[in-house]
Structure P
Amino acid sequence: MLILRDDDVARAERASVVAIGVFDGLHLGHQQVIGQVRSLAKQRGALSTVVTFDPHPALVLAPESAPLQLGTLEQRLEGFESLGVDQVRILHFTPEMARESAQHFVERVLVNELRACAVVVGEDFQFGHDRAGDVAMLAHEGAKFHFEVLPAPIYGGSQRWSSTAVRNALSSGDLFSANALLGRAFTLRGAVVHGDARGAQLGFKTANLALDVRQQLPELGIYAGAARTAPRAWWPASISVGTRPQFYDDGKVLVEVHLSGFDGDLYGDNLDVAFMSRLRGEMTFASSAELVAQIDRDVVQTLDIYKRFIPESSALLG
């Protein structure tokens, strides 16, 4: 897959069928769009192309209300590649770009750079300065520059596919719905950093993840899941997302992961942590012994869920 950034863009040698968007989380709706783009590109002998933005435009336009991220740019690119996209144009979103007119964006990116022969967008798509561009305006420009504008699917049955719906499900503890919308297990990626070693003291060594403050997290609690470091295999993982009320009254939110059966050194590695099932909320215990007994039950339950999940892991873990 070819990745095109602002510094290395030249006019494409072949036409493209293009999808435009942030594609945060690459949920089922995004996957349907990309499938449509690939099919059209094959029919027309063109390149399947995704135009995406980094950072999320809302972080530039309204950082105080910008949505939390469902994944990193690296995860997004890996997802595009796994879906068979030929090339990705990453637009670095800046205040200057925010002032670019919709018409100029069409001519600069879609026409001059990518030679678009078709563009696939959702019915509520808006772009350009003050979001002045919409599907009707894009179709008008398409008639002028000889590219077709096609509608993207935004519903799966009665469910509207959206990154917002995934965030809402995660934050409310509805992991089942979040994973159903994503078409796979929600997966965090972060570097493993040193913690206070409380897990090791209790007999359950944990990997502590350093995450972007803009990262969407599931509701606080204990989860069954899986974890891997590239290029290693997946391991069953008991996951804590919480403030550790057993030890702190006002602790910061941490993501701690116990990999059952793993005994290597993960410090400095990037860890992918996939959430399969929510086990319980955070709890406090009368003694360390009671806490250890509960963690042991969590690990046993995690292993059982992981074993049942394994037959589907190639699709659901990504």
Structure Q
Amino acid sequence: MPYYMYVSIQGEDKILLFAMDPTTGDLEPQGEVAVPGGPAPIAVDPARRFLYVARRGERKISSYRIDHGSGALASIGTIGLPTDPCYMATDRRGQFLLSAYYEGRGVSVHAIGNDGAAHDPPVEWRETARGAHCFQTDPSNRFAFVPHIAGRGPNEIWQFRFDAQTGRLTPNTPPKVTPDAPVGPRHFCFHPRLDMVYFSNEQGCSVTAYRFDPSAGTLTAMQTVSTLPAAYTGQNSCSQIQIAPSGQFLYAPNRGHNSIACFAVDATTGLLSSLGQAPSEQIPRAFSLDPDGRFLYAAGLESGRLAAYRIDPASGVLQPLKTYPVGARPMWVMIIKVGG
């Protein structure tokens, strides 16, 4: 089955395409697609048929059809927006495109048509607060969460009920979760089997594990673990977060310490234990695990390079492999497996 990687290069208005070898982790360049207007967040539907990219400089979202034989992208539509999205994801059925708006102070839901393109106008445009940084539905597709960073945002996670038929949002009860300290929840990921959700904390330089109530759609904080070594005193902030498909390991980049924080995940409780940090490229804003959880790729926002690592299947420790030049300001790394 083909494995493809897409990397949005904001500083050069393009998306790079790589073929990935699932055995060695090697990447082979397959070309690029011109995407004017500062491409940044990327989303792919659950069937891996369509790709969506936010053009933040032009306040637009473009939709593409993915060729399963080559990974090539064919444009199928573009819609305009009143502000620029910093995060996108589809719902669990691939029927709606969800977007979060940092400066736009909220989230939107656009219907995805039978042609695979995101359509205008949005079925939902909901104001939350400044610093909205992520927007995803839970595995049941009945609930959604929107974290807001601290300082420039309210340091809150907004909880919603999501109507999978209409795409509409309704505030849950309670409507918000507020961390005990101004840690700034930014991005999150769900455990593949346990009722746990993990948030990277931008200002707190930490990861918080939350118990997820799948009936009520609410979160309860269980544990917060630092992403940094105890002796580190320099500037830092956290960015994205991902958990391995096995549920055994979790990773969160440090921007400033310039490393990938690695954690083991307890198979029963879902709680985290630090495995230390692996050195990375400068300012690792964007990263991704491959679909099998065997490799990790992290892009340095300031270095313009993409670092590849092998994930040790027993320990979760990252073993450096190769570094690839990608260009100015890589903003997103998306890896898909097609045909299965």
Structure R
Amino acid sequence: MKAIRVASFGGPEVLQYVEVPSPQPAHGEVLIRVRAVGVNPVDTYIRAGVYAAKPELPYTPGTDAAGEVIAIGDGVHHVKVGDRVYTTGTMSGAYAELALCSADQVWPLPLEVTFAQGAALSVPYSTAYKSLFVRARARAGETVLVHGATGGVGLAALQFARAAGLRVFGTGGTPEGLRALSVEGAHLIFDHTSSGYADKIMAATEGRGVDVVIEMLANVNLQRDLALLAKFGRIVVVGSRGKIEIDPRALMRSEGQILATMSATPEERAEAQAAIRAGLQARTLHPLISREFPLSQASAAHQAVLSSKAPGKIILDPTKQ
């Protein structure tokens, strides 16, 4: 089968499109023919060697895929050959024509959800769920600012928050992104490339501030977030591309918290997937796809995921050349 392999950490050029042996499922394992792969910013950090947890080299990147079950090992009962599924992790890597998964990494994909949308579910939606409801403990009636809301996690957080009865503020940096936030139901939208947008956010809360901030770029925004917090507000850091110096007195003013999210426990993963399934069934969750690349163009997809201004998720398609 064809797969992407990384033999050394580095730039997008280390993503090599090569032939590798096809995996076979053992006891408790599932083999999937991959129809779509979700490209996450964390994939680029791991590939560059700057992520906290580094895989053993060489490796095939990716955790999020969707496709069809083509073989199962003994002891697998919740899916069968031919089922449409999406993954919340893989054993062999998702950037490939086939992906080997443990049974607890495979979830049924509803017929009304496309493979591309299925590949956009795991990391973005589980991260958004954990950030909002496990880390920040957001409650109906509170105000949440999704700071950088046009990416996969940001749009997922917006959809989850809106469905849960929160007042949702979203920021974006392009006309296309701002239009997407309006369509997805943000109550108020702010252009984070404009000067004074933080003052407009505070004015929208009549000076009270926001209860929760879901922060996608902490190295740029964290100090600004501190000034936006309401009393006992919470900031959840989802992403950061560097260091930042902050003034702790701003946090003392609100008696707030700076929290973070990274990996999920099995219990948290199961809780998030239950919420995702319910949201898909209720049609309150609907991943937005930005661009699709052939699997062979994984390096271009990695460049795009960090530079693209288009709203939504970037997908790899192993069925296209």
Which structure, out of P, Q, R, was FRET efficiency 1/(1 + (r/R0)^6) of positions 263 and 287 (r between Cβ atoms, R0 = 25 Å, to 0.05) calculated from, if the result is 0.35? P
If Rg/Rh (Cα atoms, Kirkwood Rh) is calculated for P, Q, R, the one returning 1.03 is structure P
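Read-outs: derived from the displayed coordinates by stated rules, not from any lab. Here the structure is a predicted model, which means the values were calculated and not measured. Cβ atoms are built from the backbone, for glycine too; each structure is taken alone.
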